[in-house]
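Every number in this text was worked out from the coordinates using simple rules, so none of it is lab data. Just so we're clear, the structure is a prediction, and the values are computed from it rather than from any experiment. Cβ atoms are built from the backbone, for glycine too; each structure is taken alone.
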Structure I
Amino acid sequence: MPTTKNNTKIKKIRNELLNKEKKILSKINKTIKNKDSLQKCDNFCKNDYVVEMNKVYKSFNKKYNIPYKTPSIDDTQLMYNSCKKLYCNPQCDGFDFNGWVPQQKEFKKKITNGFQKKYSANTINQFKKRGALSTCVDMPDYNVFHK
C-alpha cells in the first residue's frame with residue numbers, strides 16, 4: 001500500500017513540474033523571434049538530448065545494478081521540457097530561485113548571451129552546432145561531444 005501512495009505523490013509532483021514548465025515554455029516560444037532557430041533547438045531536444053539522457057540513465061542503472069525501465073511518456077515529456085528550458089532559452093527565464101533576488105542576480109552574472117561563462121568557446125560552438133540556443137545550467141550528465 002505505501003508504494004501506491006508514494007507513486008501518487010510522485011505523479012502529482014511530476015504533473016506540477018510539467019504544468020510549471022509548460023507556462024515557461026509558452027513564454028519562451030512567444031519571445032523568440034527566429035522560429036527557425038527555435039525549431040532547430042526543438043529538434044536538438046527531441047533527437048539528441050532526450051535520446052542521450054536515456055542512454056546516460058540506462059548506463060547509470062546498469063552501473064549500480066538497478067533494474068532499468070523505459071521512461072514513461074510523462075518522464076520523456078519532463079526531460080524534453082527541461083531541455084527546452086535549459087537549451088532553448090537565451091534569456092534563461094524561469095529560474096526564479098523562489099524569489100531570492102541575490103541568488104537570481106548571481107545566476108544572471110554567470111551567463112553571457114544565454115551561455116554560461118564557464119564553457120569554452122569550443123563547447124559553446126558545439127552546443128550551437130547541435131541546435132542549442134543557450135546553456136542556462138550546467139548539466140554534467142550531458143556530454144555535448146558525444147557521437
Structure II
Amino acid sequence: MAISVDQLVRELRGFDRRGEVIKAMKAGIRKPVPAVRKAIRGHALAVLPSSGGLGAWVAKARINVEVKLTGYKRVGIRLKGGRNSTGGRSDVNAIDRGRVRAPSWGHRTSASWHTVTVTPGWFTQPASQAEQWIAAVDKEIDSALDQLRRG
C-alpha cells in the first residue's frame with residue numbers, strides 16, 4: 001500500500017459518490033474476517049490453558065471489524081474482540097497481554113481472586129499474521145483510490 005488511509009480520507013471528502021466507494025470498500029475488507037476469526041479462535045485454544053476452560057471461554061469471544069472513514073480523529077480499520085461475563089465486560093485485552101484474574105480454589109468472594117500469567121498474544125499474533133486480511137485491506141484501499149481518481 002503506497003498511500004495511507006489518511007490520504008484516502010482526504011480524497012474521499014471531495015468526492016460526490018463517496019458513499020458508494022466506502023460501502024464497497026467496507027464489504028471487501030470484511031470478506032476475509034471469518035478466516036481471521038477462525039485463526040484467532042484456534043490460536044486461543046492452542047496457547048491458553050484448557051484446565052478450567054479459559055481457552056474455550058476466550059475462543060468464544062466476539063470478533064468484529066470496525067472501519068471508520070468519516071471522522072477527523074479516529075480514522076482507521078480495527079479488529080476488535082470482546083467478551084461479556086457475569087459481572088460485566090471482561091478484559092480480553094489483559095488476557096492478550098498475558099494476565100487473567102481467576103478465583104482462588106473456586107471461591108468467588110472479593111478477597112479470593114488472584115492474577116495468573118498466561119501466554120500473551122492469543123489475539124494479536126494471529127491477527128497481525130493474517131496475510132489474506134492485510135492483502136484485502138491494501139487491495140480495497142488501492143481500488144478505492146483508483147475509483148476516486150477516475151472520477
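Observations, loosely collected:
- With helix-only ellipticity at 222 nm (-39500 (n - 2.57) for each DSSP H run of 4 or more, over all residues; to 500) derived as -14500, matching label from I, II: II
- Among I, II, structure where P(r) over Cα pairs in 10 Å bins from 0, in percent, for residues 77-116 alone as derived comes to 26, 49, 19, 5, 0: II
- Top of I, II by mean count of other Cβ atoms within 10 Å over residues 61-68, largest first: II
- Taking distance in nm of label points 7 Å out along Cα→Cβ at positions 53 and 93 as the criterion, the largest value within structures I, II is that of II.
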